[in-house]
Structure P
Amino acid sequence: MIKTRFAPSPTGYLHVGSLRTALYSYLFARKNNGKFILRIEDTDQERFVEGAMESLIRILKVMGLEYDEGVIGSRKLEVGSLEFEEKGNYGPYIQSKRSEIYKEYADKLLKSGHAYRCFCSKERLDAMRENQKARKLATMYDQKCAYLSEEEVQKNLDQNLPFVIRLKISHDETIGFEDMIRGKVEFKGYTIDDQVLMKSDGLPTYHLANVVDDHLMEITHVIRGEEWLPSTPKHVALYKAFGWEKPIFAHLPLLLNPDKTKLSKRQGDVAVEDYLKKGYIKEALINFVALLGWNPGTEQEIFSMQELIQAFDFSKVQKAGAVFDHEKLDWMNGKYLREMPFANLAKEIYKVLKEEDWFDLEENDEYFKKVLRLNCERMKKFSEAKDLMKFFFIDKFDYDKNLFLHEKMNVDANMARKTLTVVLKTLENLPDKNFESEEEIKLVLMKVINDLGVKNGQVLWPLRVALTNEKFSPGVFEIIGVIGKERTILRIKNALHKI
């Protein structure tokens, strides 16, 4: 059975690149009727962030990436103590709970001669690296301890000298493997470092724990970012040392900023949580992330999760880095937003607006729904509702007088005052029922323009500002049709007072 895993470190929020890794692993497993598991790789305790694991579990669930095995949650037993809940027969699924397993397998490597104890001090290692840098050589361990005699090793142990356990790499061999994306990949042995497998504190490094866990948990396909490509020959060497069949690898292309640099926090959001908080729809985010480096080979761009499962194929994943195009994400999110059932959209927008002190309506309020219907075509994400809809719920603006002026349309203060005065009188005399029809409003206002002998903008521009206190908004006729007579008259009077 095909079995994939997502194995994040609990060091913070879930990166969109990690979401893509998890998604591809999930899609591949589901397409092949396999299993997808979650393993937490927390061997680097110095980088551990409290609550990060719980956040990872929550976001995977929110995004619809249900896994068959792994950690499913935690609960507090007492202060500073947690009990973790898991499902599956290959646990524990948290590496910090598997220390004895790694020690057992490190000892096997020592006995078979595929690993050795290294007693070199930090000072010696630092000096060695500085010397290699000065000679413009790759910085890697010089294998000084690889050939210590048994007597020398025992003498050091008797003196309680601290040591790490290193993997012994033969410099004469070539280590190769087949990658589902990159084809055949080979590394010369002399370019591969004798990687530390067990640290001096007895804890494993990523490399040993990763390989042991993938084997014991029967992972058939390892899907991860290309930054792990240089580590893969070390892992292949470990599989060979243990006499285990290695899994099939797939190294995904990097995610890039528009300037082709590696996607990083410095140039914008990188955490999935950030995008959800900004009002992006989870289905749109999944759809967008799936297309970062994968091309279905058709014109189709909008996919449901089930369609992604059916279409996904590693042969169509590119080697080159994939640009994270925020404009494309906004376009896609807007498409999803506009295709949502209106009741669902209203529920999401209400959640956004109810946090604002200027909004105090109920979710089923008809005025709220009218405002939303007018504005939803202009939205690309839920969070934009605050700026797009705010002026519909505030009747007294702190107007900027300069906003009424428009040089190109030949609108100065006198023109604004003149046209608004006429509009006010006209609308005051208009029956309430006429305000329910945009067409009726349009006919009335176009007659005002014609009677005054002015251009459309000389009436509609100052009227737009009076109604919204904004440069950009839906059309004047539409706005009046939504806010009605009372609000319209009040706003024009306030604007005239300000001018």
Structure Q
Amino acid sequence: MARLVECVPNFSEGKRKDVVDKIASAATNTPGVKLLDVQMDADHNRCVVTFVGEPEAASDAAFKMCKTATELIDMNNHKGEHPRLGATDVIPFVPISEVTTDEAVQLAIKLGERIWNELKVPVYLYEDAAKIPERQDLSNIRKGEYENIKIEMGTKSERDPDIGEPKMHPTAGAVVIGARMPLVAFNVNLDTQNIEVAKEIAKLIRFRSGGLRFVKALGFSIHERGFVQVSMNLTNYKKTSIRIAYEFVLREAKRLGVLPIGAEIVGLLPLDALIDVSTSNLNVHDFKKSQIIDLRIGSSDSGETSWIPKSFIREVGSKSPAPGGGSVAASAGALGAALSAMVAKLSQGKKYADVKELMEQTAGEADKLWEQLLLLIQEDSDAFNEMLTCRKLPSGTPESDAFKAKKMQEATVKATMVPLKTMKTAALSLPLIKTVVLKGNPNSVSDAGVAALSVRTAVLGAHLNVMINLPGIEDRTLAEKILIEADQIAKTATDEADQIYNKIRDKLKIS
């Protein structure tokens, strides 16, 4: 299983979609990261972005998003219901797979140092990353919010940041970064406009006021929709579940003469959190997650074809132009590299003792290549989508026309460089395939042949994607350089793949 962390940064912007889109695009344009969700709330004037990725990639995406928010959000003009202290208000890292809490903490600290060094935004550390016990609780850090923290920072030592000088960024304020387990953001709406009702229930349920152990809560007035809300963060949903929190709010609301009129889940949450609600309300005994048909369909033991990447193939076959040929070329390269890894791993028994070390090295290099090519599948799709986005930028004034032209050029160069990278990466598999053909398991030589043909397809397919974008590059010196490099890779890789294929035909005595 891959090393993955979830990151759920919150930004102080929930009204300007163009700004939120630019912040979120910093994640989608980062290799090794998958954007899962973006939610905006105009009343709170806040957005919550959720993405997953390899630790270093996730940290890089979080930095880019923070940089974008720093450039586009001015806290001096910001107003909203939700407590906040910066343009990028909070960045939590959540270990998902093959990553420890300690590693997530180090990731948070390293990101904080980068944000201060490069953006000059001071950083507080919270939850498991907290250096000061009181700062494990985010509400302690945000007490007084941006306006008061700005005044007190530098004058009261207890308000000084953990990283950076005790002085707010002129427009971006400060940021809180940490590591924690998955959090469930759960809101209950009440059929009243009396904010005091929501505030009283929030006070009763939150832990720091003597309520439920793993609940943080505030009462808000949702003016535009005509009700008030008890907004909760469940910091350990396994010990304080959604069901328990809802029943608490329901009981206290009835006591105060009002009723819930709906609930909201903000962002993403673990499936277990919902299973608990369902099984508890229905009084179901001995329920197992394996009884959920959707999960069985996606598991390796649910059927003969469950492991096939149906979602990717289905998406390619849809009317959407991305993922398209570039992504398919990268997938062909990944399959070719993976096949060469397989043959190398099948050539490491006693019978192949004399080449064991060579095959182990070959398999290791091939594994790295197919992992890189998997990332390029997404990169190619993202690059195309970025071009589409740039085409929709406003125009009609000298300034907007110049900005649009600049962004289009950047996107065109990127859409050309990604398939060029696919060509380079896929071509690196060919020497490995040649090695397993000459010295590997002869029973798998046909697999090596398919690997060579897959890589050939990847290189030539990516070459086509380079060529179609090349005319759009205005820097003709750069375009000529890319053309020469792409043509050379295509010729060399085609020759190598054909030689491997013909060698295998000879081995199999195919006339």
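Computed from the coordinates by the stated procedures, all read-outs in this text should not be read as laboratory data. Note that this is a predicted model, so its numbers are computed, not measured. Cβ atoms are built from the backbone, for glycine too; each structure is taken alone.
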Per mean count of other Cβ atoms within 10 Å over residues 58-65, the highest-valued of structures P, Q:
Q
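Can you rank P, Q by volume of the Cα convex hull per residue in Å³, for residues 378-465 alone and just name the one with the largest value?
P
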Comparison of P, Q by distance in nm of label points 7 Å out along Cα→Cβ at positions 146 and 362 - largest value held by
P
Tell me which of P, Q gives -17500 when you compute helix-only ellipticity at 222 nm (-39500 (n - 2.57) for each DSSP H run of 4 or more, over all residues; to 500).
Q
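Can you say which of P, Q returns 218 when volume of the Cα convex hull per residue in Å³ is computed?
P
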From the coordinates of one of P, Q, distance in nm of label points 7 Å out along Cα→Cβ at positions 194 and 250 came out at 2.2; that one is structure Q
Comparing distance in nm of label points 7 Å out along Cα→Cβ at positions 106 and 130 across P, Q, which structure shows the greatest value?
P
With distance in nm of label points 7 Å out along Cα→Cβ at positions 162 and 482 derived as 4.2, matching label from P, Q
Q
